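Enquirer: I've put the structures underneath this note.
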Structure 1
Amino acid sequence: MGTLIEFVGAHPWLSLGVVGSLLAALFNEVRLRSLAVSALAPATAVQAINKGAAIFDLREPKAYGQGHIPNARNMRAAEVPGTPKLKSGKPVVLVCDNGSASGRLAQDLRKKGSEQVFSLKGGLAAWQRENLPVIGGR
């Protein structure tokens, strides 16, 4: 223990860097775990959809027209909170290009009490990597 104190005293900037890196890694891990609660992998999303979950595609109408998940409804993120399906308590899967925008919206809606809102982990890109069906172009 004395050697550690001696090292910290001799190398304060290095020690602060190590502590800062550990704190940043811890913060990032906590953030990722909180997002994982509301994100569904494509295979899990398929199961939820087969059980009646609604799919809301948050991408621009042009991108939606080029290809989207079957039965997905295109809407803006601002429209989602007022949707009757969201208020019904049934599961809702939010989709965007890479999962970031849908993940943020799912987190916001969950904080406001909508526990059955999920985002598609990795977005439509992950859906397509799994060779799952897409309607439209591409």
Structure 2
Amino acid sequence: MNRNDEKRLTIGALAKTVGVNVQTIRFYERKGILKPSARLSSGYRLYDSECIKKLNFIIQAKGLGFTLAEAKELLGLRVRSSGNPDIVRAKVVRKLEDIRQKIAQLGQLEKTLERLADDCQNRKVSDHCPIIERMEDHI
């Protein structure tokens, strides 16, 4: 099937196919991530299977913790020289390090909140709300 025979979707059909809203697709267009493959004389945008692939990629990348800018950069690597695996791997390893750091920070946050909840239950600080007092004192 050549490109002209390929089924093209309107923006609404594309949004429904990949599970995003129309505004998301328009936003990605404004950011230069997605382009319609054609326009009808009525002005309707039409999108091909490549747009579906890009949108699915972005959704997956964001689900893995990549920002939209990082997803766009990865898409650019996909287009250029088959995505140079070493560069892609380095970006994934960097994202993994970021996520591990966030997990450590969330662990500390969890311990602090547990301590505050325990203080509140035991009223260790005073008769007033120990959570509010601790937060006023910068924990």
Structure 3
Amino acid sequence: MTQMLIGPGARICLHFTIELESGEVVDSTREKSPATFEYGDGNLLPGFEQALLGLAAGDRSRVRIAPEQGFGMHNPSNLQPYTVADFKDIELEPGLMVSFSDPSQGGLPGLVASIDGDRVMIDFNHPLAGKMLYFDVEIITVELI
């Protein structure tokens, strides 16, 4: 019997860890249940999915993911100005994650990038935008769907 390889038409169950270049772990399933998804279903970013192509159950891989294939480059146009008055009952400080109402997406997260007097800059870039990542995977099962 031929071992099923990851590609279109496959359901994959795996454990993963995503790390920054510094070694800081930003996400992992190692201490939780493994992740399951269908190849090509849009649940993984292109670079992560490409890193899995051709792997089989039992395989392990560690791949460097460039920002362009991960969460994209940091986009300066995703920095938006607000005023302190726009944030009623919220004690603002740089680094605070704030959720904004977005009818198309539900809640849209933004990071308080800076506060200068009454002016507040909110960064709507993904927190991992512009970062080089390491994707460490262990394939548990690969099934035909």
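Enquirer: If you work out distance in nm of label points 7 Å out along Cα→Cβ at positions 6 and 38 for 1, 2, 3, which one comes out largest?
Expert: Once distance in nm of label points 7 Å out along Cα→Cβ at positions 6 and 38 is tallied for 1, 2, 3, the winner is 1.
Enquirer: Assign the value 37, calculated as relative contact order in percent (Cα under 8 Å, 6 or more apart), to the correct structure from 1, 2, 3. Each step should come with its number before you reach the end.
Expert: Working: 1: 27; 2: 14; 3: 37.
Here the read-out was taken from 3.
Enquirer: If helix-only ellipticity at 222 nm (-39500 (n - 2.57) for each DSSP H run of 4 or more, over all residues; to 500) is computed to be -1000, which of 1, 2, 3 is the source? All intermediate terms of the calculation are to be shown ahead of the outcome.
Expert: Details: 1: -15500; 2: -21000; 3: -1000.
Label of the originating structure: 3.
Enquirer: Output the label of whichever structure in 1, 2, 3 has the greatest value of distance in nm of label points 7 Å out along Cα→Cβ at positions 46 and 70. All intermediate terms of the calculation are to be shown ahead of the outcome.
Expert: Numbers: 1: 1.1; 2: 3.7; 3: 1.6.
Result for distance in nm of label points 7 Å out along Cα→Cβ at positions 46 and 70 over 1, 2, 3: largest is 2.
Enquirer: Then there is this: Of the structures 1, 2, 3, report the one carrying the highest value of Kirkwood radius over Cα pairs in Å.
Expert: Values: 1: 16.8; 2: 18.9; 3: 17.4.
Structure 2 comes out on top.
Enquirer: While we're on this one: If distance in nm of label points 7 Å out along Cα→Cβ at positions 86 and 110 comes out at 3.8 when worked out from the coordinates, which of 1, 2, 3 was used?
Expert: Numbers: 1: 1.6; 2: 3.8; 3: 0.3.
Only structure 2 yields this read-out.
No value in this document is a laboratory result; all are computed from the given coordinates. What you see is a predicted model; the values in this text were computed from it and never measured. Cβ atoms are built from the backbone, for glycine too; each structure is taken alone.
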